[in-house]
Structure I
Amino acid sequence: MINLKKGEGQRPLYEQIYNQIKLDIINGYLSPNERILGARTLAKMLEVSRNTVDRAYLQLTLEGYIESRKNSGFYVLKLPKMLHSGKEKCTFDESYKDEEILTQEDVVYDLTNSSHTSNLFPKKVWKKHYLTAIDQLELSEKLSSLQPFQGDVALRKEICRYLKRIRGVVCHPRQIIITSGLQQSLDYLCQFLGKSKNVLMEEPSYPKAREIFIKNSCNIITEKVDDKGLDIGNLSNVANIDIIYTTPSHQFPLGMIMPISRRQKLLEFSEHNDSFIIEDDYDSELRYYEKPVPALKSKDYPDRVIYLGTFSKILSPSFRMSYIVLPEQFTDGFLEKFKLHNSTVNLINQIALANVLSSGDYDRLVRKMNHIFKKRYEAFQDGFDSFQIPIKVSHNVSGQYFLVNFPTKINQSEMIKRALDEGVKVYDTMQFWQDEAECPHEHLFLGFSKIELEDIPDCMKRLKKAWDI
């Protein structure tokens with residue numbers, strides 16, 4: 001029996017007829033070779049036009065549910081067994097909530113460094129340059145065009161100017177590849193350099209980078225950092241290192257800066273051992289008390305440093321745009337390797353970002369973010385200084401996070417749970433160590449990019465209560 005819903009907001013009548021007959025066939029209510037009602041008869045029964053039923057039957061015929069037999073009518077066709085189920089495989093209702101949203105309901109303050117408070121996004125600045133970008137692309141008739149794999153040349157030129165001025169890196173637009181984030185950057189590099197490489201990583205280090213290397217069948221070799229970062233001098237007995245992944249300007253997550261002497265040794269090691277360095281310069285602009293130190297790439301006379309940069313720390317973590325600066329010796333081979341690829345990064349966003357950089361608005365945003373994050377960091381410092389037991393905050397001169405150091409060993413999971421019971425989400429540090437047994441048990445990881453300055457005193461009260469200090 002076909003029931004039609006007529007009126008505004010309902011599906012077209014022919015579509016309702018088509019759907020109900022199709023389901024009857026799939027569910028077995030109409031058997032193979034069974035003759036169904038003629039179009040004229042069904043139209044009269046349903047009080048619809050003959051044309052409406054004809055459209056429904058045509059669609060059923062095109063999809064192979066029925067066939068027309070000369071001078072006989074329409075008959076049901078036999079279906080493959082896999083189609084004989086009217087049960088929907090995946091359904092949801094409007095009450096559905098993402099699992100992440102459900103787990104966040106009791107969190108008042110999320111001390112993460114992977115998202116921002118919404119007021120940090122430069123809405124007016126971005127809207128102005130975004131609309132300008134649309135006009136520019138429309139005038140140049142590129143609004144609906146595919147773009148080259150490397151990304152838009154205007155943005156790559158602006159990145160070259162910016163890197164020379166801020167990071168001391170001299171490069172050509174041809175060396176730059178625009179990507180949608182660190183994962184894509186590292187995936188591209190692993191595809192180009194070849195999988196199953198020996199990758200040296202700092203211990204501790206960024207876990208997502210480690211996961212990407214492992215996914216690409218790389219063998220991870222770790223070397224502990226000290227108060228000056230990675231010491232390549234300890235690797236004299238380690239052979240066959242293909243790639244060195246490092247964060248020399250702001251070691252993640254411990255925060256130290258690699259001095260020039262060690263940088264020079266690292267470059268010499270890579271040249272002598274025919275290895276390449278991936279420099280992840282993930283938040284170099286965020287410096288509270290002094291100018292950013294020059295990038296390792298700025299001293300790359302052997303041409304062995306692959307530089308990774310991002311705009312997400314300043315604009316927004318959801319703004320998925322990063323870039324690779326290739327060594328000159330890689331450029332031709334890299335472009336040949338990916339010559340059939342197109343860029344996956346939104347072209348309008350690329351043009352808008354080029355405008356943000358060329359106008360000086362990006363520099364102003366960097367200064368604003370440094371001012372805001374410095375105040376937040378110092379507010380947390382003051383808050384922990386007021387605790388009765390000596391909890392130390394790691395001395396940061398940049399970034400969006402810090403480590404809290406307890407005077408004695410703690411159970412990280414227990415302290416995290418107690419904080420969460422008071423509405424504050426903090427993070428363990430074990431995730432940053434490949435060998436979790438080597439992770440010091442006195443630390444926790446706290447970010448401050450997603451908490452307002454005026455909320456920090458209340459957050460500190462909650463932590464004080466949670467940790468009973």
Structure II
Amino acid sequence: MKRQLLFVMTILSATFLFAAQAAESTKATLVPTQQLLASYLENDADLKNLALELKKSELNRESTQIDKGFTIKLSTGDMTIKFGDDTSVSVKPGVNATVPALNNLGIDVSSELSVQNGQTSFNGASAKVSVDIISDKSANREISLLKSDRNVLEAERNLSTKAIDKEKSFYQSLSKLLSSISSIVQKKNSLIDDQNSFEKTKLEGYSATSQTYIKAEMKVLSSERELESAIHTLINDYKLFYMNCGYEIEIDDNTDLTSLIPDDIPVVEAVDITQYKAENYTQVESNLWNQSVNQMSRDASTKLTLSANGGYTYRNNNGTASNTVSAGVSGSYQGLSLSASLNVPIASGSSSSAGGPGAATSSSSSPSLTLGLSYTPQTAKKNKIQDELTQIAIEQENAKVDSAYSSYENAVKEKLLKLEDIKWNEETNNRNYEMYASVEKNMKDYYNRGLISEKDYTSAQINTLQAYVKQLTNRIDLIVYNDEVKAMFVE
């Protein structure tokens with residue numbers, strides 16, 4: 001393809017379409033296309049913002065993992081200082097730990113110490129262990145972690161998809177510039193036709209005030225304005241394009257337009273859309289994931305909850321020590337809540353101030369049982385309504401999945417038709433280029449031999465250039481097609 005461009009540049013050199021201009025044309029220096037693209041992506045504000053969003057989602061995931069992981073809390077408790085003749089200090093240190101992964105296992109340990117007249121007293125201690133036997137907390141924890149992972153994955157995908165979209169935008173902008181160059185070349189040729197017609201009108205002897213003369217002159221002026229406007233727009237568009245890529249380019253009205261045509265637009269093979277799985281189609285994958293997570297949440301939801309706890313308490317009140325073991329259970333179902341706790345004193349009696357758990361000596365007191373019962377009638381009714389809402393949600397999710405699969409099938413058909421059109425254009429453009437290049441070669445020979453006019457030879461040159469530009473834009477169309485297909489699926 002580079003040899004083709006060299007051929008095109010050669011035949012369009014010297015006086016090509018610039019015979020009407022006194023100024024000498026200059027060549028523009030282009031930055032390699034892939035280098036332009038890399039800089040274009042690097043300087044894009046949207047990509048920078050999405051990169052920051054990805055970092056935020058990663059930090060939020062770390063925060064969620066901390067919240068849903070093992071937690072521990074150390075505290076001094078209330079610290080009391082009494083001033084007077086007998087200054088005393090009392091403190092109630094404690095530690096609390098929770099392990100959500102182990103059925104929300106919780107451990108709470110606390111103690112009470114005091115210091116008076118330099119003597120330390122151990123006034124009490126307690127330890128409690130709690131655990132969920134039946135609940136949705138453990139499953140909800142897993143769902144929260146899955147959602148945080150999903151947020152990171154979607155942030156990564158958003159960044160990747162946006163990069164593909166920006167590459168597509170880059171090549172579409174380049175394609176428009178190439179089409180503008182082709183259009184301007186055609187306008188230059190039309191201007192030459194109008195100028196020749198105007199000169200012919202003069203030679204035919206029409207006066208400057210005649211309608212024929214004025215019409216021919218106005219057509220030249222109109223063509224000149226259109227050409228100047230098109231060139232001005234192209235120069236600004238090309239400079240803006242380079243500016244968006246982080247570069248500058250020197251272009252003016254005397255720049256050889258053919259020097260703005262890049263010779264390194266990559267040749268790519270068409271992506272085979274049929275090789276992608278339907279489950280990886282963005283809409284299908286998203287709806288399937290939502291359906292899966294929602295079902296996990298529904299499976300975790302339970303009308304029955306049950307938890308248990310056990311503990312030990314030691315108290316030393318003015319030399320009298322007591323030790324108590326406790327156990328409890330609580331649960332609920334359909335608005336009915338039940339709780340029961342059992343406290344069993346295992347020993348009581350006198351104790352020294354320095355004593356501790358187990359220091360008591362006399363017989364234990366009587367155990368006690370505490371029961372609690374409550375009922376909320378409307379809970380059962382609300383649960384029934386919730387069951388109906390859940391069923392509706394399931395049907396909606398199934399409908400969304402079916403719709404996504406249908407969208408996938410239609411999208412594949414549309415892309416295959418588009419690819420067929422691109423390939424047809426490619427074959428047509430290649431044939432046209434070969435034909436016009438061959439015709440131009442013959443016309444050059446005829447022109448050198450004086451058999452045809454410069455205008456005829458120039459027209460052949462224009463046809464060759466325009467056919468070549470169509471080849472390049474068709475190559476870009478295939479790059480854009482591949483980008484669109486890639487954006488339709490997830491890894």
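From which structure (I, II) was P(r) over Cα pairs in 5 Å bins from 0, in percent, for residues 192-431 alone calculated, if the value obtained is 1, 5, 11, 15, 17, 16, 14, 11, 6, 3, 1, 0, 0? Intermediate values should be presented prior to the final figure.
Values: I: 1, 5, 11, 15, 17, 16, 14, 11, 6, 3, 1, 0, 0; II: 1, 5, 6, 6, 5, 5, 6, 6, 6, 5, 5, 5, 5, 4, 4, 4, 4, 4, 3, 3, 2, 2, 1, 1, 1, 1, 1, 0, 0.
Traced to structure I.
State the single structure among I, II that was used to calculate helix-only ellipticity at 222 nm (-39500 (n - 2.57) for each DSSP H run of 4 or more, over all residues; to 500), giving -20000.
On the way: I: -11500; II: -20000.
For helix-only ellipticity at 222 nm (-39500 (n - 2.57) for each DSSP H run of 4 or more, over all residues; to 500), the value -20000 is produced by structure II.
For the structures shown (I, II), distance in nm of label points 7 Å out along Cα→Cβ at positions 120 and 400 is largest in II. Source structure of the calculated read-out (semi-axes √(5λ) of the Cα gyration tensor in Å, 54, 31, 24) within I, II: I.
Computed from the coordinates by the stated procedures, all read-outs in this text should not be read as laboratory data. Since the model is a prediction, treat every value here as computed from it, not as a measurement. Cβ atoms are built from the backbone, for glycine too; each structure is taken alone.
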